[in-house]
Structure P
Amino acid sequence: MAPMSLLQVEGLTKRFSGLTAVDDINITVADKEFLGIVGPNGAGKTTLFSLISGQLPPTHGRIVFDGVDITGWPADKVASAGLVRTFQLMRPFESMTALENVAVASHHRFRSRRDARRHALAVIERVQLDRYVNAPAGSLPTAGLKRLELARALALEPKLLLLDEVLAGLVPADRAPMIELLGDLHADGLTVLFIEHIMAAVLALSERLLVMHEGAQLALGNPHEMTQDRAVVEAYLGEDYA
């Protein structure tokens, strides 16, 4: 039996004046799938996330999440429904501790301060941020900030998590543990959409790969097959993958 779809994106388009940033994207994401998204800078990947998560309204198209049409919903309502995203530019509450930052997100799921704090502690442990639990967020190194951004998203208990370049800025020694963590989260049943430029991570984690170019859907399919696709090589990967 084929897995049930959790997300359906139909004809999704976003225009800014004369610029088409996202052009007629059509994807179906199965429950518990890990879908990678790649493409050159300016291909429309982050704008696609902003449309799906409610940060931007689409010009055309339809978004169905968990059987409900969420097209045009505001971002807070989308997140409350279980569709949550991270951001490339991390903006924690710098004077608050890591625990307090995550507890703010946990309060959206738990009314009592005690329950929110307990949940936040569990999430911090899950992302292996324990050593910084009482440290001000502004003092965390890049790897810690990346995990804090992930923890804040996980505290909302997503059914579908949109990860926007969570490996960007990490040195190789910090990438491997993060890749392992993302794999573990997926193994636990989390559905993930994953924008990333580091192809080794994309190939290690993704079950399917969406390749975008100039706002449009260039290719969609098996990640390893995509690396041999002539159009994908020419538009994004370069001849090293040919």
Structure Q
Amino acid sequence: MDAQAVAKELKVRAVLTGRVTQRADGLSISVELINAQDNSQIWGQQYNRKLTDVFAIQEEIAKEISEKLRLRLTGEEKKRVTKRYTDNTEAYQLYLKGRYHLAKLTPPEIQTSISYFQQALDIDPSYALAYVGLADGYRSFALVGDMPPGDFFPKAKAAAQKAIEIDDTLAEAHAELGFTIFWYDWDWNAAENQLKRALALNPNNADTHLFYAHLLSNTGRHAEGLAEVKRARELDPLDLRIN
């Protein structure tokens, strides 16, 4: 991978690369932080741990990167970087599989993603992020699956509301609820309130800016909508939905 080319595309000064290998219940993770200006290594580390240690590894990597980059994170930012949404590694893996299939945005893949999110919730019913994935899956199915909206949007809304009930500080849950209200209820004020709440909790989520851009443009506030979608593209310039 050409770190300098990636950094130029993303408009960043450093790029984090990594490789994960799983053998049985063991994980081998190699991580490297590259200075995009001269391709030099800022920091690198190899981790060999049990699969059950995956959350601890994530926290350790996040801590070391912030220290190497001398980032001054606020208390809330530190919490967001190291926050665990589940302590169950099996539920976490099922969630990741759900996200992988959902990103393909075809009806069969979306259906598969919904199954994975539900399996994750069967294991950990308090996994708020899996409820967000479930809401995203149901909403996406209604939009791209040529399915009756009344069959899936209420399920999406209920899943997003459940995520908020579990964790009211979860920005993705408020964003998903707001976008679902926008598409199905046509309650612009309620949708905007949820999206603004999501942006207040996490202003660096590209999806939320994209969702808000849809609402703004569809309510005639095109200049504001354009600004939001531009911000979404700045945050995630490689996302095909944004481009």
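Bear in mind that the values in this text are calculations on the coordinates, not laboratory data. Remember, it's a predicted structure, so these values are computed and weren't measured experimentally. Cβ atoms are built from the backbone, for glycine too; each structure is taken alone.
Some notes on this structure:
- Origin of the value 0.97, where Rg/Rh (Cα atoms, Kirkwood Rh), for residues 53-196 alone was derived from one of P, Q: P
- Highest-scoring entry among P, Q, by mean count of other Cβ atoms within 10 Å over residues 37-44, is P.
- Answer label among P, Q for the case where distance in nm of label points 7 Å out along Cα→Cβ at positions 61 and 165, calculated from the coordinates, equals 1.9: P
- If relative contact order in percent (Cα under 8 Å, 6 or more apart) is computed and equals 25, the structure in P, Q: P
- In this comparison of P, Q, the computed figure 0.05 for FRET efficiency 1/(1 + (r/R0)^6) of positions 21 and 149 (r between Cβ atoms, R0 = 25 Å, to 0.05) is attributed to Q.
- Of the structures P, Q, the one that -19500 was derived from, the read-out being helix-only ellipticity at 222 nm (-39500 (n - 2.57) for each DSSP H run of 4 or more, over all residues; to 500): Q
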